[in-house]
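What follows is a set of structures for review.
Values quoted throughout were computed directly from the atomic coordinates according to the rules given, and no laboratory measurement underlies them. Bear in mind that the values here come from a model prediction, so they are computed numbers and not experimental data. Cβ atoms are built from the backbone, for glycine too; each structure is taken alone.
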Structure I
Amino acid sequence: MIIVFKPNASNEQMKHVSDYLVEHGFKIHPIQGEEHTVYGIIGNTKNLTPEFFESFKGVSTAFRVLESYKMCSRAFHPRNSKVKIGNITIGGNELAVMAGPCSIENKKMMDNISKKITQHGANFIRGGAFKPRSSPYAFQGLGEEGLIYLREAGDKYGTPVVSEIMAISDIPLFEKYVDVIQIGARNMQNFALLKELARLDKPILLKRGISATVEEWLNSAEYLASKGNQKIILCERGIRTFEKSTRFTLDLSSVPVIKKKSHLPIIVDPSHPMGQRDLVIPMARAAIAAGADGIMVEVHDNPDEALSDGAQSLYPKQFSELMKEIKIIAGALGKTIAKN
C-alpha cells in the first residue's frame, strides 16, 4: 500500500502514522518526492482500507499496489532507481557497456581482451568463470582461477567486473572478486540463491529466464528487494519462442515495458539471443534506441577458437565500431557512455 502525505504535513503527523504502522508489524519505506512524502508499506494490509489511512491527519491519499512485485513497482517508487558501481551510475543518463569473453580461458587471453575493450570504451569487464552449459561435456569454466584473472584485469584497467554465479556455496568467492554478481537465465527463479544474494551489499544483475514473463522476472527481482538488496539491474537476454532463425527471440519490447512498470534499470544482452556476431551489432544499436540503460556483449580475440559461444562473439574491431555507433544513438537521446 502507498500512503501519500500532504505537502504541508508535519513531522508529528507523519510520525503518528509511522508509529501506528510499526506497532502493527508493517515495514515502512519512505520515499521523498519533490512535493510529497510517500510511505511504501509492506505487510498484510488486506484488513485495512485506503480510507482508513486517509483518516489520519496530514495524509492526502492512500492506495493499494496491485502488482505482486511491490517494492520493484513504479507505483511504489515513482522515480528511476540508480545503481552506483565505482564511478559509474546505471539508471540515469550514463550508459553501461559490459564487454568481454563468454568464458575466461586463461590469464593472457583475459588481459588482452580487457585491454582492448577498455581502450574502445567498455566501462565493465564481463567474463564467465563458472559456466552453465547444456552439455555436461562442454567447458565448464576455470572456477576461482578465472575469477582471479578477471579481478586482476579489472584492477589493472580500473574497471568494475561482472561474472555469473551458479551456486550458493560460491557466494564468498564472488564477494571477494566480483563487483557485480550476475544471475543467469537458468537461475532467475532459483529462489534459494536469490534469498542468499539479497543479504549482500553488492549489485545484482538479474537476467530474464528463457521462458519468463515480465511479471515473473520482476517477481524474482522482488525476492532480492524484499530481503534487503535493492541494488538490482535487470538484463533482457531473449526468450524462447517458435522462431528458429536465431537462438532466442530478443524481446526489446521488454525495455519500455519495464520502464513503465518498474523503477529498476535495465540493460540488454544481444549476444546470447542472436547467436551470430553479424546480428548482434544491429540489435545492440536497437537496444540503446529502445531506451536501455546499457548493453552486455561478448568480445573475443579469436572467436573461432573460443571455448564457448565463439559464433556470437565480436572481434575487437567490430566492438570498436559498435561503440562509435551507439555513442551517436545515445547522444540523440541525451545520454552518454559512462567513463571510469
Structure II
Amino acid sequence: MTTVDFSNIFAKIKSYETGGNWKTQMVAVADIPDSADFEADSDYIASLTTVHSVEKNYIKTPQGISAAHTALINSLNTGRGLMTYFGHGDANQLTTTNGFFTKTDAQALTNTSSPALVMTMTCLAGDFGQVGADSLGETLVKTTNGAAAVWAAGTIQCDVDGRSIGGVMVSNLFMNGIARLGDAIIAATAANTDRATACRAYNLLGDPALAAGNMDSIRPGPQTPTTTATYAEWVNWAMAPVVVDQGVGLNPGDDADGDGVNNSNEYVAGTDPLSDSSELTIVTAAPIAGDKIVVTWGSSNHRTYDLERCTDLMSGQYQAVGSSISATPPLNTFTDTVTGITSPIYRIRVK
C-alpha cells in the first residue's frame, strides 16, 4: 500500500458516508446460469432489501456479455450504493469468459463521488495474498474511483454459500439496523456456524467501521438470553471469555468499556458492556403530519420502557407520555401527539 492508495481509500470512504440519492440504488449482476442458477441467487439477494431500487444486469448468454459489460460500467459511473455479483470469476475478473469485468475496467471507472459497496459471491476476487499482483477486489479499493469497500472470497467458493452468507449480509446492513460493515460481517459469520469454513473464505477489503447500512442505527448490544438473567449470569454471557477469565472489570460498579455507564446499568439497560457505542439512547425524534412526533430508541429483549417528555428544560419537569412499553429489539418506536407544544425534549427510562 502506498500513500496514494491510502489517500484514495480515505476519499472514497468519505464520499460513501456523505452519500446521496445514488446510495439507494443497487445493481445486481448475474453470470450465465449453468449447474448453478446465478440469476435465482441474485434475485434472492435483491429481494432482501427494500431500501434500494434494484437494477438487474444478467448476462444470460455469451453474446450478451458486451451489452452487460457496457451497462455495468455505466451504472457504476453514474453511482450505485451497492453492487452484488453471482457467478464465476477469478482474481482478475468477473466471469472467466471474455473478461466481463476486469481490473482494467476497475481502474477506468470515473465514479469519483459515488463509490459502490461491492459484494462478489464468486471465487478469488478478494484474494490479497499475491505479492506484487493485486486482485480485482484490491484494485477496486485502491484505485482513485471504484469501490468504497469490497467483500469477496479469497479462495474457491460455492454459490450456495455465497447465497447464504450474502443474504445475511444484505439483511443485516439494510433491514436489521446494523450500520457498520464489520458488525454485519460478524453477524453473518455467526448466523452461518454450520458453514464456518465458507465464511472464512470471505475477506473485507476496506474499513470495517464503514457506515454501509443505516447511519441512524446504534450498534446492537449482546444477544439477550431467553429469560432475564441475574447479574452473575449476565456477566458470563455478555462479557468476552477473555475478560471473564481475567476477572477484571466485572463488578457492578466497574465500567468495562469506559463509556461512563457502569456494568450494573448496562445490565439493566441490556446494552453491550464492552462497546462504548452501545447505549440506551433516543436515536431519532422525527415530526410527522398531524402534530405528532415519532420517537425511536435502541431496545433490548426482556425490558419495558417509559418515555417521558419535557416542554421546559429549565424546569426539569418530565411527564410520562408512554408507560410500560414492551421492547421490540433492536429498535422501539412511539408516536407522541404534541398539539400546541414546541420543541419537546424526550428521555427514555428502562424499568
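With mean count of other Cβ atoms within 10 Å over residues 67-74 computed per structure, which member of I, II shows the largest figure? Kindly include the intermediate steps, with their values, before the conclusion.
Numbers: I: 20.6; II: 16.1.
Comparing I, II, the top value of mean count of other Cβ atoms within 10 Å over residues 67-74 belongs to I.
While we're on this one: Could you figure out which one of I, II the value 11 for relative contact order in percent (Cα under 8 Å, 6 or more apart) was computed from?
II
Here is a further query. In terms of distance in nm of label points 7 Å out along Cα→Cβ at positions 99 and 315, which of structures I, II is highest?
Largest value of distance in nm of label points 7 Å out along Cα→Cβ at positions 99 and 315: II.
For volume of the Cα convex hull per residue in Å³, for residues 19-162 alone, which of I, II scores largest?
Values: I: 184; II: 94.
Once volume of the Cα convex hull per residue in Å³, for residues 19-162 alone is tallied for I, II, the winner is I.
Oh, and also: For which of I, II does Cα Rg over 2.2 N^0.38 Å, calculated from the coordinates, equal 1.06?
That value comes from structure I.
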